[in-house]
1. Out of P, Q, which structure matches -15500 when helix-only ellipticity at 222 nm (-39500 (n - 2.57) for each DSSP H run of 4 or more, over all residues; to 500) is calculated?
2. Kindly point out which one of P, Q the value 3.0 was derived from, the read-out being distance in nm of label points 7 Å out along Cα→Cβ at positions 14 and 166.
3. Between P, Q, which one scores greatest on relative contact order in percent (Cα under 8 Å, 6 or more apart)?
4. Given a computed value of 2.7 for distance in nm of label points 7 Å out along Cα→Cβ at positions 86 and 190, which structure among P, Q does it belong to?
5. A value of 1.3 was derived for distance in nm of label points 7 Å out along Cα→Cβ at positions 54 and 94; which structure in P, Q was it taken from?
6. Suppose you compute Cα Rg over 2.2 N^0.38 Å for every structure in P, Q: which one lands on 1.06?
7. Determine which structure produced the value 2.4 for distance in nm of label points 7 Å out along Cα→Cβ at positions 62 and 182, calculated from the coordinates; the candidates are P, Q.
8. Can you say which of P, Q returns 14.2 when mean count of other Cβ atoms within 10 Å over residues 110-117 is computed?
Structure P
Amino acid sequence: MARILVADDHPIVLEGLAGLLTGAGHDIVARCTAGSQVPAAAERSQPDLLLLDIRMPGEDGLQLLQRFSSNGSRRVRIVLLTSSITDAQAAEAMKQGVDGLMLKDSAPQVLLACVQAVIAGRRWVDPEIAGRVLGTLGEQRGDAQDRQLTAREKEIVNLVLRGLRNRQIADLLGLTEGTVKVYVHSIYLKFGVNSRMQLAAKLQEDSSR
């Protein structure tokens, strides 16, 4: 069970989400109908997870994600829920370290699976969104990326070097295959490579310096 703050500017959607999560055993500690209400509500209720609509009055979901991530030591997990998202918004959310990205037309069971995965410390990205993010990231230059790997990226690099494919990595780490693809592509960009073989060669080259 997790303590969850839910924010959506449509009361029917807000109550529906709260009911779904409560029925799954979670504790809804705050409900917000505007993004501007979220920071104070989060301070009062100390949730484990924020479930935020991207489009809200005041601060939107992306602005709130940036706010909570700005100090580099964010403790609360954040899932963004939206009926539509642009490629640029999805890429920015991933860059800011969002824990979950969900489409509102997903089945209730999928949302619950997303929340459960995020609470367990895993990232969850809707497969449709993940595919679009890959396309957006593919347009960026590799030398513009920070080479420093996150803990999850290091974990995935080790599994890639062991010869595991994306589906095997996803099953092992409890991620979706689309999420693993996003991680692998981010790793490629950081090293300026385009394949597993090139990545292995680059790592060998770096280690011999």
Structure Q
Amino acid sequence: MGRQAIFSEDDVIAATARIIAADGPAAATVGAVGQALGASSGSIYHRFKTRNELLGRVWLSTAAEFQSRFVKALGASDPRQSAIDAALMVPRWVREDPVGASILLTHRREDFLSSDWPAAMTADAQMLATQLNTALQDITHRLFGRSSAPRVRAVTFALVDMPYAAVRHYIARKETPPSDVDTLLRAACEAALDSAGAPGPGFDAARKA
């Protein structure tokens, strides 16, 4: 009977994530991960064929967790409140999961992507991108009755760009975003959505076309 593994793939991913959050992707060598777990490099390679695959799994698992919360927030019956909740989910998530937030919001996606990923991982990344685009188009349509490109850009600015910007420097300093970030972000998001809903050449051009 074989000896039971003392750590799982999830343990390896979590250890790698902690190293990346502390010192960046370059520090997450297989040797460093093994040392953090008290395991040999060979045991890491037994679970992940390459370091690129391991880094990719870290990014995918983090992105999937974040996005599931974001999409769930957008699913409430009131579209306006759904949009605000999705924006405010970002600072709340940063407080709950500073390691995941550091990986997703302070490092480039390209730091984790690789051309030698297994096909299933590449498909997962494409699925996440499609899911996010679909969710943003859907909430735009629910808010304004249409999802023209200018309004989707405005909603993306309100629900993605502004929340990320609001918390990124706190993450970089390894600080917890204070509660007034939520208050300021709510006001900014409300204003951006009001602007997107107002008649204007930029937003109405697609409708007239």
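No lab work stands behind these numbers, since they all come straight from the coordinates. Computed from a predicted structure; not experimentally measured. Cβ atoms are built from the backbone, for glycine too; each structure is taken alone.
1. P
2. Comparing all candidates, it corresponds to Q.
3. Q
4. P
5. This figure was derived from P.
6. This value belongs to structure P.
7. Q
8. Computing mean count of other Cβ atoms within 10 Å over residues 110-117 on every structure in P, Q gives 14.2 only for Q.
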